[in-house]
Structure 1
Amino acid sequence: MNLPAIWAIYLYEMKRFFRTLMESLLSPVISTSLYFVVFGAAIGSRIDQVEGVSYGAFIVPGLIMLSVMTQSISNASFGIYFPKFIGTIFELLSAPVNFLEIVLGYVGAAATKSLLIGVVILITAGFFVEIQIMHPWAMMAFLLLTCISFSLFGFIIGIWANNFQQLQLIPLLVITPLVFLGGAFYSISMLPENWQSVALFNPVVYLVSGFRWSFFGVADVGVGWSLLAIGVFTAMCMAVVWWIFKTGYRIKS
C-alpha cells in the first residue's frame, strides 16, 4: 500500500476544499436555515408531532442525508472529472500507484468533506430545535457509511461524465427526488397503504429510516434492512469502480 501517494491525493483534494471554506460551509448553513423556515414554520405549524417527535426535529436526519448524499456525489465526481478534463489523469495513471490507492485518495477526501458538512448541518439544526441522539455511535456509523458509499457513486459518475453538465445530472434529477420521496420530511406511514408499498422500492427510504432511528429510536423499516441496503450499495459501487479500472472505461480513451 503506497500510503504517501494516498496522502498526496487526499491532501490535494482537501486543500481545494479549504480554499473555498466559507462557500463550502456557508451554503449548507443557509440551506438548512431556509428548510427550517419553510418546513419547520409553514408545515410544522400544522403538524405538531410525527411518531412522537416534534416535526422540526423529525426532519433533521432527512436534511442531513439530503446534503450528505448530494455533496458526496458532487465532491467525488468533480474531483476525478477535473483531472480527466485537463489531461493530468494520465500522469496519475502512469505513476506507481494502483487503482485502490487512487480511489482511497479521492473517495476519502470527498467523504471527509461531506462528513464535515453533515456535522455543520447538525450543529446548525441545534439552533432551531432541540435534538437528542439516542444512538450516537449508530448515527456516526450511518453517516460515515453514507459519505463513503455516495462518494464512491460520485467517483463513478465523474468517470462516466463527458461534460460538466452531466456531473449535475444524477444529483439533481435522481438523488434529490429520491430523497424527497424517501421519507426525508415525513414518515412513509403517513402515506396511503398502496403508496407505502411503492415507497419501499426507493433505496433512500432505508438510509433515511436507519439514520432517523439512530436519533429518535423510530424507523419506517427495520434497522437491519437499512444496514443491508447501504452495505449492498457500497459493494455494488466498489465492484463498478474495480471494473472501470480493469477495463479502462473512459479513462484510457
Structure 2
Amino acid sequence: MNKDLKVAIIQTDLVWENPEENRRVLNDKINAISTNVDLIVLPEMFTSGFTMNPVLVAETMDGDTITWLKEKAKEKEAVIMGSLVISENNNFYNRMVCVEPSGVITTYDKRHTFTLAGEHNVYTAGTEKVMFNYKGWKICPLVCYDLRFPVWARNAEDYDLLIYVANWPKVRINAWDALLKARAIENMTYCIGVNRVGLDGNNHEYSGHSAAFDVLGNRMDNLSENEDAIAIVVLEKDTITKYREKLNFLNDRDDFNLKV
C-alpha cells in the first residue's frame, strides 16, 4: 500500500446561494485535475457560500449534490470532501461530507457555529468529533470556526491529517494563517485548510490563504493570495512516524475528558 497521500486543494470563488451553478463550476475544476489524487477538498458551504438563509439552499443526504459527489468520487477514484447545508430532522446543519469512491460517506456537523454571524441561531451544532480512515490514513475533518478551539482538535486519537474547510474573511485572515500552522505543530499532524476567494452576497471579502502544513509547521503548497486555483500536495506517512518517534511530544499530552 502506498504510504503517501496526494491531496488536491480547490481554492475558488463561490456563486451566492446557487447550488446548481456551483456544482457546474466545481465539476469543471474537478475534471481539470489531470493527475491521480487521493483526496479532493472543497471549501465550506461550497454550494452556496456562507449563507444564513438555509431554506434557500438546503438539501438532503439523498439530494442532487450528494448524488453528484458520489458520481465524481467514483469517476476520479478519490475522496471528495467539503461542507454544505443539509436539512435533516427539522434542523439545518453545516455538514462536512467526505464521500469515498465506494459511495461510503462520513459526515461531520460543524461543532462551533459562528455566533458573530448568528450561525448558532440558524444551524444546529454538531456534538461528535469524527474520524475516517482512507488508504491507511486517519483523517479528522473540521469546519471553519472550529479552528479557533484547539481543545476540539486535540490529537487524542493519533490521527494523521487534520482538514479544515472554511469561508474565512480577509479581515481576520491573520488568525487563519497563525492557527492553521499552530494546529499542525501542536498536534504533530499534517494540517490542511481550504478557504474560498471572492465576494459573497453580503459583500464579505475572502482572500483564500488555503494552505498545507507538515508536522513541524512547514508550508507545503504554493497557492497565492486571492488566487482561484488548485494546488496538489503529497503527504508522506513516514514523515509523521519519523518526527513523532524522534520528538515524542504527543506522549506528554495532558489527560482530560471533554464535556460536549
Structure 3
Amino acid sequence: MVEKIPFYFHGNLFDFLPKRIQMPYPYPLFTTTTVKDAIEAIGVPHVEVGAIKVKEEAVSFSYLLQPPDTVEVFPYQPSQKLNDILRPALNEPYRFILDVHLGSLARLLRLSGFDTYYQTEAEDATIAQIAATEKRIVLTRDIGLLKHKIIDWGYWIRSQHKEEQFREVACRYELWSSFSPFTYCLACNGKIVQAPKESVLDLLPSNAAFYFQSFYQCQNCKKVYWKGSHYDHMLQTLERLHSQSPGC
C-alpha cells in the first residue's frame, strides 16, 4: 500500500494548485524523496516557498519525507526569518533578472532605480546561471523557469499588465521606500551620471542642444538623457507607481 503524506498549502501558493483543490493534499510517497521535490511535483516552485513545517517544526528543503509526516507549506515573505532556513539570505539593494516576456516591467524597474538585467535573447538556462552567479531575483511568467535548482530567489508574476506587475514586485520585496529614479539606463541598465554638455554635444539633436544645458549619460551604452518632454512623462509614470503603494 502506497503511503500518502498530507500537505497543507497556505496563502498565494494556491495560485499554483488546481482550482477547488481541498486540503490536505495527499502526496503519494512511492520512494524516499525530499520535501522540496514533493512540493515542486505538486506544482509549487521552491522559490515561492518561505517556510516548511513538519509536525510543527521548521525544516529545510532537504528534509526526507517519511510517514506519518504532516507538511505545512507557507509562501515567501521578505521579512520572515524562516526564509533563511531554505535559502541564503538576500542582501539589499535587491537586483533583478527578467525573462524575455517582461520588457515593459524591466523598463519600469530601471526607471525606479533598480538594477535590472534584461536581454531579449536570454534563454532560461542563461537566466538561471546569471541569477545564481550575481545573486539576482528572477522575475518571470514561466513557472518552469523558477524550478531550476540553482535559482534561490524568484517570483512568478501573476498579472499581464506592466504597472500591476510592478506593484506585485514592489509589494513582495517591499520596494516602496527604495526608489532612486534615473540612476539606471532604460536601454541597457548601465549607471547614469551627469555629463558636461560639451562631452555629449555630438550626440544631441539640434533642439536639445539649443534649449537644454544639463545632460546625463549612460556609462555603458553612452545614451544621453535630458529633462525634455519625455522626462515629464517619466515623472508622471513614477508618481502613478508611487500612488499604488498603499494596500499591499
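Determine which structure produced the value 1.04 for Cα Rg over 2.2 N^0.38 Å, calculated from the coordinates; the candidates are 1, 2, 3. The value was obtained from structure 1. Once FRET efficiency 1/(1 + (r/R0)^6) of positions 147 and 195 (r between Cβ atoms, R0 = 30 Å, to 0.05) is evaluated on every structure in 1, 2, 3, the highest one turns out to be 2. Thinking of 1, 2, 3, which structure, once relative contact order in percent (Cα under 8 Å, 6 or more apart) is computed, gives back 26? Going label by label, the one that fits is 1. Here mean count of other Cβ atoms within 10 Å over residues 115-122 is compared for structures 1, 2, 3. The highest value is that of 1.
Each reported figure results from applying straightforward, stated rules to the coordinates on display, with no laboratory input. Since the model is a prediction, treat every value here as computed from it, not as a measurement. Cβ atoms are built from the backbone, for glycine too; each structure is taken alone.
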